[in-house]
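Trainee: Next up, some structures in structure tokens.
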Structure P
Amino acid sequence: MRILHCLTALSHRSKLAKPLSLAFFTVFLASCTALTPKAPPCVESAVLYRLADMRQINQPAFSKALACDNLETVELALISLGRIGDEQASDLILPLLEHSHAKVRETAAFALGISLHKPATASLIERLQQEKNSKVRAAMVLAIGNLGGEDSVSTLARLIEQTEDAQVANAAMQGLAIMSVFHRHLLTGDTEIEVARVIDRLRDQDTALKASFLLARVPLLRDPHVPDVISIVRDKSESLDSATQAFIIRALSKLGHKDITPLLLEKIASNDNAIQIAAAQALGIRTLTSTEHIQLLNDLALVENPTLQVTILQSGRRWMTPQTLKVLRSSENSWVQSEAFLATNDKAQPEVQKLVKAWLESDDPNHLRAVIQYFVELDMSPVLKQLAESDKEIIRTGAQRALKTYQEPKTEPMVTPTELPGLPVMVKLETTKGDIVIRLFEDTPYTSANFLRLVESGFYENTYFHRVIPNFVAQGGSQLGDGSGSVGYSIREELNQRSHSKGTIGMATAGKDTGGAQFFFNLAPNLHLDSNYTVFGEVIEGMDIVMSLEQNDQIIAAQIIQ
């Protein structure tokens, strides 16, 4: 049966317009062989990791690895080719979509998705119609969304409407949400998505999270949909997890239906932090006509919960009374202080001017960043030009960025190290909030090794969590506290099949292969980041500390503990 399957598939492949290469035949025929977990690796893992990091395709090495009887070797070769990307890598991956082993087909689909070779979309869509394995189909669907090639939207929309397979439906919904970030132009106008079917999937515990995520990322809901969605939230509040409820709240937030505000008032009283933050964000951007509701928002802003206070100040600044802002500008928390300062409309009042003068001499990164933003919002270019010469680096850099005269430090790609540490490894981060223990993964060896080198060198001592966005990320590794600066080199991405679930750690980048020292804790399921940022670790102790992090908190020390 295996030989018959291969001959049938080969006959189908031979009808394709593109000529079949020798490498194709080598890899394709290998797909007819059985894989065994005990078979020896044909190519050492270190060699494949190294080739991936060097972005170098060594045809003999990869052909040998893809033809190996060892499953782990084949999977690593596929992922390595995906990390290298582009047409040549895609050509080597494609034959493995026909492999007799489901896990290989699943990994091949993922590898194509991260290869960024859009023409591979057509092959994935074609193969999807023949594939029977649920996990493989889901991987193909997610890859289609990640590539954003021709017919991606219509294919995913059709699956959302028609499939009875929860895994495939979830992949289709996540794929469209990813497209809203990286291929947004394809989702303008009529997206062909059956909104009623997405709402129906909110009722199913197996698909509710991805359905709510899609609705939060893509503006599909309209006012007539609101009663059904609210009914689901209320009827299933016990079974819907906090992330799902938070996504639904976000999806409803920009609609004008009269029943939304009462729901938000219910949810803002929740004991769950994610739900309360989402409700506060949503309530802040709504048009509030009731003085009672406005007062409630002001009262919540005065509750000593910095994350909630900052959320309300950022989203609902127009509803803050002068009295509330005056109290919060005197807060002992500089993050809250700074947001209250920026939310103040009358920036000419003496108290605000006094803060501007004092904060220009401050050493607190929150204050320095706020005062720069103050001058930006008032469009005071002459002042910014003067501050662009400041001896305070945050002030100088911030002013230059505002004036668009700042030149990013040049970084050279790091030379691929010849040796790697034994992984996985645990690292303890001592922060101003408490200790966090993280595990670094072994299948992201160069990202993990880079992090360990920085730990051992003392780089992270006294660095800041300079970007904290509730219900999203806490990003750290900034030496100044404003996100600027560089380690002088860049590392390459090591994309993998892990999801950006709550508690995982990702490498921050400013584009492909631009990682360095900055990293982020995922504070929620950030599903739109999957397949596009390197997940290289996870929190194993101190998740409560992670969730309590505020902008300006610091890593006091970092040490390897295992």
Structure Q
Amino acid sequence: MNKNPKQTFYNILTENINDYKTADAVYFMGKRIKFKKFLDEIDRTANFLKNIGVKADDVITICLPNIPSAFVAFYAVSKLGAIINMVHPLTPALTLCEIMKSTKSKIVFTLDLRFKENYENLNLNNFTCIVCSAYHHLPKVKAIFYRLINRKLCNFKSFNYINFKVCQKTKNMHIVPDNDYLKPALYLHSGGTTGDPKTIVLSCFAVNSNTAYVPYMIENPGSLVGLSVLAVLPMFHGFGLSIGINGGLIHGATVIAMPMFSPKAIVKTMKKIPINYFLGVSAIYEALIKNKKFVNKNTKKILRCFCGGESMPLNLKQRFDAVMKKGKSEAKLQEGYGLTEMVTVTAVNLKADSVVGSVGKPLPGLDAIVVDENNRIAKMGEICFAGNTQMLGYLNDEKTNKEVFFEYKGKRFVKTGDYGYIDENGYIFIKQRIKRIAKINGMAVFPLEIERDCEELDFVLSACALSVPDKKYGEVINLFIILKDKNYSKEQALTNLQNHLKSKLIKYAIPKKISFVEDFPKTNVGKIDFKKLEESAK
């Protein structure tokens, strides 16, 4: 099913919707929402927003987990030509207010379970709050229990707010949808390629161009009606939004909305509805492997599994593929690579075309090059991309825009902040995040290579190597290890690690300190929080 990316999010969703209006658009904790009903909710919400004064180019904040009302709000805002500002639902009130001020947003879709603790700050800033709830789309019995369990958190009758249900009572008047697909349409918040917090500005054309790669990635050019995508990666995450939610819906698939990751919930869901396509990060697949009930009679219905985010441990792929084989599924864990500055995925290992250790080839139509610190073509250096999925730029940050963009052969490339190379067959290999490269006694040391060497050992579940300041060498490596078996002797593990690393690494790369931990601290998007891990080592 070929999709024309030269449309807004709303228009690309509705382009062929008459062909599958009676199919399920969203599955949420036992409730099925047909495309016809889904579109009606979107249109009513758009009408409501227009009635309260929302117009093209206004900024509307969506601070919600993966619940149906979040999806509805996304397309409703797009219909009016307003800008969608996606924010993590657990963002503290003060930070949320700062983000809204910096993006000039006055309206926020927020969650009932968070509204009470955030109200004072939101009210002080005169923000209009549209309160959404999971119970709006739950089956009746579950909705009753939800209200009973959360009655204290959701008791805010005296507060000034708008209930999402009011949007659905709005008369559905005809609105001519906005169709400017090149202007700013979406704000996503990221660390940026420089490592500092940034607001990334994306057009509908960029996101839809990325979404249009879904058939290529799953190696299925036909309609996805009757198939399903698990939406466990959050909407504020480019991968989850573009490939999972938008990618599923515009191709007619059923999006299984999961507001919080839980292996138990996934196994339970698999019994109710087949899960055909998985999108996740390493931590999600690790947790699924540990769940003994994940391999069941429904596992064979999984067709593709993609892993993004941080570099995927090689042994994770081997272990997950073995689980899939045991469950009689044709799926294998496929590693990809992307950055929010290019919406998300820019390269991927296809099932029919992959190389272990690489992140795959660039998606068709995207250009990838490697440059040195002077932006000259190099064999080894910083990976850079050009193509239709590229961001418009960082919001209100011309200085950084000038640093990350450059022209080469008439095309605008963006720097990724990742160091690596492209082999003679076009496969991309990432050696290290540039910000993480250590300089020890003048020698470049790559923590990622140390981690991969550790993960070759069968008793190591995961490894994280950090460079820390040192008076003698400038920097040294501290290594953190998670053991597969908690009962495995740490003394034996330490000895085996030291011997193994001495045989693999140059002198300066050998870790000065090795620590065993239960888990790694994570950021909001499930990546390792290096700052917190470094603090724990002090």
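Trainee: For which of the structures P, Q does the calculation of distance in nm of label points 7 Å out along Cα→Cβ at positions 40 and 272 return 2.1?
Mentor: Q
Trainee: Given a value of 0.50 for FRET efficiency 1/(1 + (r/R0)^6) of positions 160 and 392 (r between Cβ atoms, R0 = 35 Å, to 0.05), calculated from one of P, Q, which structure does it belong to?
Mentor: Of the structures listed, the value fits Q.
Trainee: Also, I was wondering about something else. Assuming 0.45 is FRET efficiency 1/(1 + (r/R0)^6) of positions 136 and 472 (r between Cβ atoms, R0 = 30 Å, to 0.05) as calculated from a single structure, say which of P, Q it is.
Mentor: Only one of P, Q returns 0.45 for FRET efficiency 1/(1 + (r/R0)^6) of positions 136 and 472 (r between Cβ atoms, R0 = 30 Å, to 0.05), namely P.
Trainee: Here helix-only ellipticity at 222 nm (-39500 (n - 2.57) for each DSSP H run of 4 or more, over all residues; to 500) was calculated and came to -8500; which of the structures P, Q was it taken from?
Mentor: Label of the originating structure: Q.
Trainee: While we're here: Can you say which of P, Q returns 22.4 when mean count of other Cβ atoms within 10 Å over residues 128-135 is computed?
Mentor: The read-out comes from structure Q.
Trainee: Additional query: Hey, semi-axes √(5λ) of the Cα gyration tensor in Å derived from one of P, Q reads 44, 31, 20; which structure?
Mentor: Source structure: P.
Each value in this text was obtained by applying a stated rule to the coordinates, not by laboratory testing. As the structure is a computational prediction, the values presented were derived from the model and not from experiment. Cβ atoms are built from the backbone, for glycine too; each structure is taken alone.
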